[in-house]
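Take a look at the structures listed below.
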Structure 1
């Protein structure tokens, strides 16, 4: 296939593989008749966003509508949103990679991510930076309560709390500009520049997740980047994982390790490691999406000379393990898995 083909041609080819596209980029969704239903363009669980899998009644395959926001488009539009507001050039490159036209060259992804974002992306990044700057330290807040109830004690400057973050629950929300408390987490590139802000909306009465369809949302650009937690001393090893609570659970058990949370399985597979990293431990979820994301990331990084190894929870994810078995048991389990794969460490 020619890389010079039009966007319309790429969109049509993606539509021909709509179900495979959905299973890769929206693994939290599920098939309902002729539609793939998922929470929103970030890939969270839910049913607000519907993607047509096959042409029907004059309507094209691959067309989608987010009934909570009114947004709609084709799979090129959806892919761009799913990757975290990247440039159109990056989106088309990823689309071609999915279609098998050309490999997505890992060695140049850092350069790609540093390309000047378009006006819309720049505006979202600026909003993300302003939101995180308006937050306050987590300790003593509802956000700390939320994390502590999940057994998590590994915190850091990447986390903040805001008591009144704007929230739109859905298309029929009578108060689309209401405010809700939220845990904030800054997304950064390898230079430490903030590119986005993850929001975990909280219920002020229970300290748990807000009772809305998509309590976890992303503002800004995530593609290739991550939420980072450093141990205080430079290391050549890095633990990379999916969800925020998942990676903080690993960090609670292994406080001496550096961490990076990519928030979703799709973005885990797109992670760009910082310079100096020699070995990456992929703390994936224990499901098909996690296995596929780990495989894609390993294929990219091993070509750069970075060794990759999987860390797999006994249950669904590492927060499940932490809450079920406790911090000490999780630490023993993780260290045993790491030692079995060649890590030399004394557990003191």
Structure 2
């Protein structure tokens, strides 16, 4: 089987050395080269084009965003952003995702070398996921124990009085490719729509910028969830990076609980945690939507939602950047209906 050919573009010699070394250690990956800026990268790409590019944002001569846009317009290629984690960086990295980047690996300004070593599994996984990504769908717009949702919310009986309320709720879960997919869905919704709760796998501090960006683009209100936020019509709450989000109910009203906890399916926030809480609190008053993403987070929770009487849908393979999470949900019998990305907003409106 052919190895994944990777190019590293970063002006830091330390980053180039460490990233290239950890990628080379994986037998499925071959590092073609590690260069200091996009102009050097373009010269090397004339000789051999990589399968995946690991790209910094702030570099001399040409910044990473400009380089990314050039690549995506000329020859779409999976790109993993390796970015310094600052508030300004979060905004820039969101621009990179909007321009077509597949994933983001955050890096600190202090302790960089050790961080990169500690995050080697995340980087390798991101590169492998990027290699499988359908980047044409983006143009439009450490190893840990794998916990289940049991570590956050035990499985059990749902609230028996739930059907007495007419309040509806929509739960969306997504990962790789999800930033663009969510933008398309949420921008298609009118002001009057069911309350929405969302888990998008994304690093801490990036979700606030992501929510703020969507809020400025959409008819509905979009915000990063805070503990005890109400779930109300015309509003979408996005789980903050680094914390789980659960749906709760008080009488006829829904609200969210934002909490710390172990990684679930190697993620925090986890789609499984959200979906299980929706199954318990909303039952048949809910719609579950699982969208593009790598892995199987959300598949078990969506099955619980379906068993609790909720409607469940999955994004189809053709419109997914990575058909991992929806595929696993379909395999487990969790999905009632498979639909293209363009039909998700319409399906949400059927909840009214």
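Read-outs: derived from the displayed coordinates by stated rules, not from any lab. Everything numeric here is computed off the predicted structure, so don't read it as measured data. Cβ atoms are built from the backbone, for glycine too; each structure is taken alone.
Matching task: 36, 19, 18 is the computed value of semi-axes √(5λ) of the Cα gyration tensor in Å. Pick the structure from 1, 2.
The read-out was computed on structure 2.
When you work out mean count of other Cβ atoms within 10 Å over residues 29-36 for each of the structures 1, 2, which one comes out largest?
For this comparison of mean count of other Cβ atoms within 10 Å over residues 29-36, the top structure is 2.
When mean count of other Cβ atoms within 10 Å over residues 293-300 is calculated for each of structures 1, 2, structure 2 gives the greatest result.
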